[in-house]
Structure P
Amino acid sequence: MDFENKVKLKNGIYTVPDVSKILRLPYQKVNYWVNKYWDNELGGTFKGKYSWTIENTRAVSFHTLIEFYVFYHLSEVGVKPKDVLKAHIELSKLFDTPFPFASKNILGSIRTTGKKVFLESNKGIVSLDGIRQFNLDFIKIFFKNLDFDNELVAARFWPLGKERSILIDPRRQFGHPVLGLTNIYPETIYNLYKAGEPIEFLAFTYEIDKKVINDAIEYCEAA
């Protein structure tokens, strides 16, 4: 299995603080997931880690970032981490991929009976046991916020939705969030805005729409 656990331009580079900021999750929680679940339990099963060390902190690839999003939301609807990990391991073996929760076909196969969540595909059924009623609308929303490549694996992520300008593409700027088709970082705009530069001036200077400026400000303030 290709674990994407080293620096490669097309894979993206996301430190624990980056993941925390992009997914709006506590740093401690993300760091715990990397160490206990992806590197320890999943990595132990497949004899390889999902992370590497960069600037004294852990870093992961774009596809692990996407899997964290799915893991978090499945946990939010009551699926126990051990059951998510069990499903991850079984699906990894069935589909020969270390990133099953970044696959369009697998994400599209998630179903619910109201008391249980399961993944159904032409290669088998994997059950997930939960404790609450399930609302899997996040999968539908997530699909709308992702672009998939020709192999039906997540390729780009729009964290605020495709109607907004913030884009995460592992092939551009090491996967750092950028503004649409530009290579401008949202933080660049936000820092100038905080320093007192008017929105109209920033839009004129960078030759982008004022809506894009406002998207950058909203993204950074939420983080």
Structure Q
Amino acid sequence: MHLTVIAKTPEPGRVKTRLSPPCTLDEAASIAAAALADTFDAVDAAVAAHRDSGAEAVRRVALLDGRPGEWIPPGYEIVAQRGEGLAERLANGFDDLGPGAIVGMDTPAAGRWLGAALTALAARCDVLGLAADGGYWVIGLATIDRRVFQGIPMSTSNTGAAQLRRLHALGRPVRLLPMTRDLDDEADLRALARSAGTGRLAATAQSVVARLGEPVGRPARRRR
């Protein structure tokens, strides 16, 4: 079984481009790098806890679009993404890696639920964690079947619901994990900066938002 982070190399102009503007491309890349670092930490913690429980070993994998670098921690297998769209890349990723879970790089705070994902997969139950924008932040397959992803519309407000319906239509048991908010645009960035989140991503978001100041079109708060 594997626990895999699907990621792009955090280089300016390649990642989080929907944040620029108002962020610079360098700031967007730093946000992506912080999100990846926190996500890898969450994966490490989940795998260690799973191992300490006496369960089977779990491989840690980076399913990568781009060049590897020191931002990938030691001990991770590096597997190149294959395919044109996200659905094909997920299907190919599971073909290459076998049963396990693939988690996005945008929701490290949801990492506290990755242990539950591993437990469900060990019991031969799929897992799905929906995102507030209509997508999903993690999917886990206990057995491999490319039909899971065929024809699923990606990056829409209906992606998560369509994916869940497909899993059910194929007769696969599914454990739903809690919904969370991912980081796509300025509103997401500002919401994260206002939250009580900890870790590198939250700190980076707070620093960037402090530089940006009030969003365009919103009156500045009156100081008391």
**Report entry** Parent structure of the calculated result 41, 33, 31, given that Cα extents along the principal axes in Å, for residues 67-194 alone is the read-out and P, Q the choices
**Finding:** Q
Query - Structure from which 0.20 was derived, FRET efficiency 1/(1 + (r/R0)^6) of positions 163 and 203 (r between Cβ atoms, R0 = 25 Å, to 0.05), options P, Q - result: Q
Query raised in the report: Here distance in nm of label points 7 Å out along Cα→Cβ at positions 19 and 43 was calculated and came to 1.9; which of the structures P, Q was it taken from?
Result: Q
Report summary line: For relative contact order in percent (Cα under 8 Å, 6 or more apart), structure among P, Q ranking highest is Q
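Read the figures in this text as sums done on the coordinates, not as results from a lab. Just so you know, these numbers come straight off a predicted model, no measurement behind them. Cβ atoms are built from the backbone, for glycine too; each structure is taken alone.
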